[in-house]
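Have a look at these structures, which come just after this line.
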Structure P
Amino acid sequence: MDFQKLAKMDFDSTSMKAFDWGLSLISVGYGLYAGSALWFGAGMIGCAAAWYRPMSRFQRFLQGFVKRR
């Protein structure tokens, strides 16, 4: 895996945010439709991750860490 491409990827772009929210809401909807607690739970975790944006926070932390060294 090419980590430089991952480090340069913009996780805060509008399209990436829309993809995250869409995927998590579809998972919640499917979990409710199918009556699956696993899909519903995974969708709710996805919603929390889409709101909190952990990859972009981690990416900013690493960029700040590298710049200080």
Structure Q
Amino acid sequence: MTREPTDDEIKAVAALRRVAKRWPRSLTLLSMAGSLCVVYTDEASLDREGDRSPDMVMWYVDGIPNDGGDW
């Protein structure tokens, strides 16, 4: 079922697109337990095994519902 987006939803998506245009490629967003996590894109965000770790998160952004699962 499809519905028409509200004006607030349209504005929120437009704001997110504006942020995406200036988002530094040195930062990556991850979704973890309902929070958006900001990590460095390069090796600085990897642990000793080469994986991303919660210890490597620089900032948490709460308040935007998100899900990290694939379809």
Structure R
Amino acid sequence: MKKIPIKDLDYVELYAEELRENNSLFEQQRELVNAQIVSSISVFKERFGEGDDFKKAAREYLKKIGLIEI
């Protein structure tokens, strides 16, 4: 029996079907996204500071790695 490769879109469709049948997956997805946001905030605050210090440090970093020109 030959296996058919599964594409990324197949996983999206499968997940959408599961969401229709099981609403608790929405809560799991929300918790995952919120955890990622909290982690990102923590990482960026530690790296660049807050407020105007954040903006200045972030711009310097982006210039240093070549993503922006000032």
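Every read-out reported here was derived from the displayed coordinates using simple, explicitly stated rules and does not represent laboratory data. Treat the numbers as computed from the prediction; the structure is a model and nothing was measured. Cβ atoms are built from the backbone, for glycine too; each structure is taken alone.
Below are the figures for this structure:
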{"quantity": "Structure with the greatest value (metric Rg/Rh (Cα atoms, Kirkwood Rh), set P, Q, R)", "calculated": "R"}
{"quantity": "Identity of the structure behind 1.8 (criterion: distance in nm of label points 7 Å out along Cα→Cβ at positions 23 and 47, calculated), options P, Q, R", "calculated": "P"}
{"quantity": "With helix-only ellipticity at 222 nm (-39500 (n - 2.57) for each DSSP H run of 4 or more, over all residues; to 500) derived as -7500, matching label from P, Q, R", "calculated": "Q"}
